[in-house]
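What follows is calculated from the coordinates using simple rules that are stated; it is not laboratory data. Given the structure is predicted, the values throughout are model-derived calculations rather than measurements. Cβ atoms are built from the backbone, for glycine too; each structure is taken alone.
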Structure 1
Amino acid sequence: MMNRMLARLIVALHAGYAIFVVVGSLLVFRWPAIIWVHLAAVAWAFLTLVFDMGCPLTPWEKTLWRRGGVEPYPEGFVHHHFLRNELTDEQSHRVHVALGALVLILNAGVYSLYFLRR
């Protein structure tokens, strides 16, 4: 029971991190001090997506699911929770690279607006 609860907590933290990576640059307009935290989060997300490094939260989540008596999903977090489709390894890698590029482009656009307004 406790392991499943902890696994769900990790899923929530992981999802929150993913959302922060995508829209965190908008928060910088309100709280400029978080810019470095957000840039680090974007860099880590980009690296893990493009170079298929994996996130340390995923193995922790899967271990907790196993300890809780649940067989975890075989793919990565983004693939399982956001993409939710069947892809070959090659297709999955291409989609992850595209997502990494999209995250960079989106945030670069928002940051360019931020710095132009200053």
Structure 2
Amino acid sequence: MTHPALRLDDTVHQRVRLGILAVLSEVRRADFGFLRDALELTDGNLSRHIAVLEEAGLVKVEKGFAGKRPRTWVQATRRGREALDVEMTALRELIARVRNVAEGESEERASRLAGET
């Protein structure tokens, strides 16, 4: 079995892109402005990260109008939702491994201290 860190996807794992996919996992689609505000990003920064995700086939971008105002909506693709799921599973496994080591070290330390008294 491979170490969970090897299953982390560089495209998904980057903080902003992980945030975009996480927000999109909660809704059918999100308005560009909502994503920008939720993740506290500049327009340019968000645009670039969305472009990376779109190039990877992880999100779909739709441009249109709400009334007379131009709008951009972003939606996670099936592949994007699956990539987020794989990423979250790998992160959970990584956390569990680290936690198990930390708990084992605590028990070992406690045993040593108990034996020394």
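If relative contact order in percent (Cα under 8 Å, 6 or more apart) is calculated from each of 1, 2, which structure is the one that comes out at 37?
Of the options listed, only 1 reproduces it.
If helix-only ellipticity at 222 nm (-39500 (n - 2.57) for each DSSP H run of 4 or more, over all residues; to 500) comes out at -25000 when worked out from the coordinates, which of 1, 2 was used?
Traced to structure 1.
Quick one: P(r) over Cα pairs in 5 Å bins from 0, in percent, for residues 40-95 alone came out at 4, 17, 18, 21, 18, 13, 5, 3, 2, 0 when computed from one of 1, 2, so which one is it?
Matching structure: 2.
Assuming 29, 18, 10 is semi-axes √(5λ) of the Cα gyration tensor in Å as calculated from a single structure, say which of 1, 2 it is.
Of the structures listed, the value fits 1.
Comparing distance in nm of label points 7 Å out along Cα→Cβ at positions 8 and 104 across 1, 2, which is largest?
Max of distance in nm of label points 7 Å out along Cα→Cβ at positions 8 and 104: 1.
A value of 2.2 was derived for distance in nm of label points 7 Å out along Cα→Cβ at positions 24 and 72; which structure in 1, 2 was it taken from?
Answer for the origin of the read-out: 1.
Work out the source of 20.0 here, i.e. which of 1, 2 gives that when mean count of other Cβ atoms within 10 Å over residues 16-23 is computed.
Attributed to the structure labelled 2.
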